[in-house]
Every structure is written in structure tokens, then in C-alpha cells.
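> Quick heads-up: structures coming right below.
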Structure 1
Amino acid sequence: MPDTQDLSPIRLSGRPQSINPDLVARTALELFAKHGYGEVSMAQIAEVAGIGRKSLYRYFASKADLVWGGLLEAAEISEQALDAAQGSDMRLLDAMHEAIQAALRSLPDLEVTRGRLRLIAEQPELLAQAPLRMAPQNGQMLQHLVDGGLSVDEAHYLSVAFGSVTFSAWIRWAQSNELSPAQFLTNAMKVLRLP
């Protein structure tokens, strides 16, 4: 467990006027990188972020939520792009690719995203949560594919394949030195085919 003397708080005292969840998550990611995910407590994150523990728990129920949070927001942007493509003459695979690109464009800091993904890949506890955390997005993709004319079975298999190859592409990028995940995501999409 890291010594709390090694953890310098952002704010020394007083109640913050507002809490920036992105800044709190970034602080947590920095602590995880420096001391190890398992060695940092929620109390230490709150202390370094200059907020109370109760305030931290209001925004993030667990350390895993600090890691997964920003990634799930990007998935919501992806869903919005899919919804926007519905009713257009855009092909299904093109709409799926555009949805990924929309998610990528929505990320404010790719290095924070890289840090999140590296942690997920390295921590069995976090990696094991991937199917559960991504289930709502997979369900939305399935519905989008059914609405696009695929049978439920075809849509199920394609949505699972889509989730698997894109998650793998994100992880491969995070473990690389490449600046952008765009080519990894494009390459992942190339393996998908419509029935």
C-alpha cells in the first residue's frame, strides 16, 4: 500500500466548489500507474483529488468505475452515431465504422484512454468486467443490425464479432506506441462481413 505521504493532494483543504469527474479519474489513473491498481484505495484517491470520500463515491462506486467510466461515455457517442445513420442510405458496415470513428473523435485525451485500456488489459479484475460493462452497447448494436435488415441470429453473431474485434483493436493500440487508434479500428472493421 503506498504511503500517503507520497501522495500529494491537488487541494490541501476546503470543499471544492465543483467536482470534475474527468479530473478525478485522471488523478486515479496517475495513482494506479505510479503505485499499482491494487495498492491504491478509494480514500487515497479522494485525498489526492482534494475531495471527500463521500463525494468520490457519489461519482464513482468503485475503482473499476474510475477506469471504465470514460470508455463507456465514448460507447454512448457511438450509439448516437448509429442512431443518426439509421434511416439513411448508409450501408450497415459503413455505419458501424462511422460509429467507431465518432467514439474516437469524442475522446478528449487519447493518452488517458490509453492508460485506461492498459489498466484494463493488465488487471484481471477489470478485464473480466468487459462483457458486463459492454453488454448494453452490444444489445444496442444487435438492435441496430436487426433494424438494418439482419435476422436476430445474424445480428447477434455480428454484434458479438463487432464488440470483440473493436475491443481487441483498442487494446492493441493501447499497448502500442502509435499516436492514434484509427488504423487499428479500421483494420478491425475489415474482418467483419455481412451475411
Structure 2
Amino acid sequence: MEIKDCYKKYNDKLVFENISYKFENKIYWLKGNNGIGKSVFLRCLTNIEKFTGGIIQSDKKNVLYIPEFSLNEDWLTLRENVKLLMHYHKLHIDDEKLSNILYKLNMDECNILPTKASLGTNIKTSLALLFVEKYWDLIIIDEALSHIDNSTNSNIIRELARRCDENATVILTHHGEFMNEENKLDMKEIFLDKGGLR
């Protein structure tokens, strides 16, 4: 995936400009100051929003976008919310495979309502999509890992690395530092500012 001379404006307010970059099949850790437009940039890559101008050249068809907020329905249990997300993405897994996914995410209590769980546990329902045997060739994670415990993050990073071996591109933002130094070895750090991406 390659972007050339991309920029984003809201009315007369410039968010960023001169963004040209070629993404390979690896994990990118997108960094930048607060308010610089990282989330906007990621939404543009997924076509949730559009760049104001520029060119995107991409053959990425199966895109997974995981935001930093919960997508759960409050009247369904966490397990039922995972099933709902699977149904939305036209994914079908049996109960045994679902239980294995929840185990990898350390979701011991999955039969409770979202209002009884922490933000991190709620976000794990979206992250469950990572572990389904579907070919994702572009994975965007916007701050979601910032709310997740370190042991689960390690499982997630390993899965993301496996996806890259299957020719996926992964771009994530994460507030602060990854506690596990081993995780950082699999990542390329890139920096966004108003003048470009480097």
C-alpha cells in the first residue's frame, strides 16, 4: 500500500499535509503528538473518512479497523457481543473455537454485561476478530491496546506478527510505551506531524 501527497483539511483547517509513504507487510507503530491527527489519518486509510487530496494505491481488500472505544451492545453479554461482531463480518465459528479465542484474550468472565466490565475487557470483544481464521490484509488498531493488560498484548502482538507473515500490513497507535521490549522488536516506528510522515 502506498500513499502519495495526501493531505486532510476540515473547511480551512489543515490537519496534515505532504503525506507520502509506502507501507510494507509489517507492523507499524504510528506515533505523534496529541491532536496531530493520528486517528484521522488511520480512518482515512480505512475509507471511513477520505483524504482531502492525494493518491492511495492499495490492493488491500479485507480491512479490520479496531477503535479505542467499545462497540458493544449493553443488553448483550460480552460473549454474545463477540458473536454479534462475527455475524456482522460474516464470520462463522463454533463455540469451541470461540472459547479458545476468548482464552487467548484472557476473557475469563465473558458471560457478564458490558456495564459490569472494564473498558479494556470491553475492547477485547473487537480484538477477538484478530484471532479468527480470516485473511485480513490491512489491520488498523487505534489506541485499543492502550487499555489491554500486558500478557494479552503479548498474545496480540504475536498474532499480528503472524498476520504479517501472511502478507498483512498492520498499523497501530499506542499511548505510552510497550512494557515488553520483545514486542517492540517486531515494529517499525513512524512519526506523523503536520509536515509529513517519517
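> If helix-only ellipticity at 222 nm (-39500 (n - 2.57) for each DSSP H run of 4 or more, over all residues; to 500) is calculated from each of 1, 2, which structure is the one that comes out at -22000? Kindly include the intermediate steps, with their values, before the conclusion.
Numbers: 1: -22000; 2: -8500.
This figure was derived from 1.
> When you work out mean count of other Cβ atoms within 10 Å over residues 138-145 for each of the structures 1, 2, which one comes out largest?
Values: 1: 19.4; 2: 22.6.
Going through 1, 2 one by one, mean count of other Cβ atoms within 10 Å over residues 138-145 peaks for structure 2.
> Assuming 18 is relative contact order in percent (Cα under 8 Å, 6 or more apart) as calculated from a single structure, say which of 1, 2 it is. The partial results should precede the final answer.
Values: 1: 18; 2: 34.
The correct label is 1.
> Among the shown structures 1, 2, from which was the value 17.5 of Kirkwood radius over Cα pairs in Å calculated?
Working: 1: 18.0; 2: 17.5.
The structure behind it is 2.
> Also, I was wondering about something else. Supply the structure label, taken from 1, 2, corresponding to distance in nm of label points 7 Å out along Cα→Cβ at positions 74 and 170 with the calculated value 3.4. List each step's numbers first, then the result.
Working: 1: 0.6; 2: 3.4.
Considering all the candidates, the number was obtained from 2.
Computed from the coordinates by the stated procedures, all read-outs in this text should not be read as laboratory data. This one's a predicted model, so the numbers in the text were calculated from it and none came from an experiment. Cβ atoms are built from the backbone, for glycine too; each structure is taken alone.
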